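Colleague: Please go over the structures that come below.
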Structure P
Amino acid sequence: MVNRRGEETRQHIKRNAYSLFAAKGFKQVTMKDICEAAKLSRGGLYCHYESTSQIFQEIIDDLLSRQEDTFDFKIKQGQPAVVILNEVLETYKREMLDSGASLSLAIYEFFSLCGGPDRKNALYQQYMLSANSWEKLIQYGIERNEFNHVDIPAVFDLIVFSYQGVRMFSKLMPINEQIPSGIIKEIKKILIRED
């Protein structure tokens with residue numbers, strides 16, 4: 001069990017590591033880099049984490065958990081599905097335009113270049129967790145007659161691969177606002193019912 005101060009230190013480490021992973025990818029970040037960014041001694045860092053892999057995996061787990069918790073919380077509150085969708089897509093739009101905060105390259109490296117079948121299976125499991133969250137939201141919208149009846153897995157794939165593709169390409173080329181705006185507009189056209 002981690003005490004409160006220990007948890008605050010872990011969060012501090014992850015915030016600093018996130019910035020490094022976003023800027024450099026996964027493979028280029030060392031524990032020494034994280035020590036310097038977090039202003040911790042090596043012993044202070046190793047007291048909480050054994051490796052960059054462990055830190056990165058926790059960052060990814062936290063991101064997925066936050067998305068799932070947000071969807072579940074808002075659905076339980078009875079918020080309109082269109083409102084939830086608009087909020088998420090606006091966040092995605094901001095993230096697509098912010099290449100400096102993208103973990104897409106680091107995610108690619110972490111799961112494809114730095115491990116074997118277990119890592120690839122972990123990526124698939126995380127894909128499925130995200131798919132389940134989106135399925136709940138889309139099904140909720142359909143049940144409330146806010147969303148069209150759609151092929152939910154196909155729409156999820158369109159959302160996630162468009163989002164991740166733009167995030168990845170934003171590291172390689174300039175992305176202007178028209179790209180994420182166009183994608184979001186088309187996703188809304190597919191999902192939101194016109195009365």
Structure Q
Amino acid sequence: MGVIRPFRPGDEDALAAVCLATAAAGSNGAGILTDDGLWADLYLLPYLDRHPDLAFVAEDAEARPAGYIVATDDTVAFDAWFAEHWWPAHRARYARTDANARQWAIVAEADARTESSALRSTHPAHLHIDLLPVLQGQGTGRRLVDTLVQALRERGVRGLHLGADARNAGALAFYDRLGFARATSPEGAQLFTLEL
């Protein structure tokens with residue numbers, strides 16, 4: 001069972017490696033995109049930058065980061081900050097003409113980043129969580145979610161949402177076990193909500 005601790009500056013590279021190792025519906029995403037850095041630039045690093053106090057790290061038996069949870073307590077404000085401050089500073093890295101079709105689709109989605117308006121109003125917080133296999137199946141994921149939920153409750157946040165790849169059966173079952181409710185979702189994804 002991994003130790004859960006707050007994020008510390010200097011964790012970024014290790015957590016980006018976890019992000020990449022789990023980017024393909026829970027499997028290794030290395031080589032899927034032309035630039036592997038896009039995964040962390042969208043789903044990890046902006047959260048560490050804007051909300052380091054809502055980032056928690058799970059360590060393996062050797063005290064190495066092997067999992068994390070990151071979040072925002074206000075998706076509307078986060079998306080506005082992302083569009084104005086984060087993405088413009090990183091977008092040029094992904095403007096190369098040799099990018100593959102999947103990368104272009106992800107970049108285009110980031111260019112027009114929005115969350116479901118209904119979820120943004122009823123469940124304003126959202127999260128991303130990733131664990132390496134060494135920490136899976138030991139309750140570490142549940143402890144990460146519990147740690148984040150407690151931090152969000154202390155801020156008075158009333159609801160949380162997240163999206164999972166519809167092909168990631170393990171993740172879908174995990175959120176079901178934790179009491180998240182399935183929400184109407186776009187093709188290829190499954191959205192979940194949790195009342196806080």
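Derivation of every value follows stated rules applied to the coordinates shown; laboratory data play no part. Keep in mind that what you see is a predicted model, and the values were worked out from it rather than measured. Cβ atoms are built from the backbone, for glycine too; each structure is taken alone.
Colleague: Just checking, which of P, Q has the largest value of FRET efficiency 1/(1 + (r/R0)^6) of positions 43 and 83 (r between Cβ atoms, R0 = 30 Å, to 0.05)?
Modeller: Looking at the calculated values, the largest one is Q.
Colleague: Next question. When Kirkwood radius over Cα pairs in Å is computed for each of P, Q, which one produces 18.2?
Modeller: Derived from P, not from the others.
Colleague: Out of P, Q, which has the highest value for Rg/Rh (Cα atoms, Kirkwood Rh), for residues 123-186 alone?
Modeller: P
Colleague: Assign the value 3.4, calculated as distance in nm of label points 7 Å out along Cα→Cβ at positions 11 and 27, to the correct structure from P, Q.
Modeller: Comparing all candidates, it corresponds to P.
Colleague: For which of P, Q does FRET efficiency 1/(1 + (r/R0)^6) of positions 107 and 139 (r between Cβ atoms, R0 = 35 Å, to 0.05), calculated from the coordinates, equal 0.85?
Modeller: Of the structures listed, the value fits P.
Colleague: Work out the source of -23500 here, i.e. which of P, Q gives that when helix-only ellipticity at 222 nm (-39500 (n - 2.57) for each DSSP H run of 4 or more, over all residues; to 500) is computed.
Modeller: Of the structures listed, the value fits P.
Colleague: As an exercise: distance in nm of label points 7 Å out along Cα→Cβ at positions 3 and 35, calculated from one structure in P, Q, equals 2.4. Which structure is it?
Modeller: P
Colleague: Going by distance in nm of label points 7 Å out along Cα→Cβ at positions 131 and 163, which of structures P, Q comes out largest?
Modeller: Evaluating distance in nm of label points 7 Å out along Cα→Cβ at positions 131 and 163 on every structure, the highest lands on Q.
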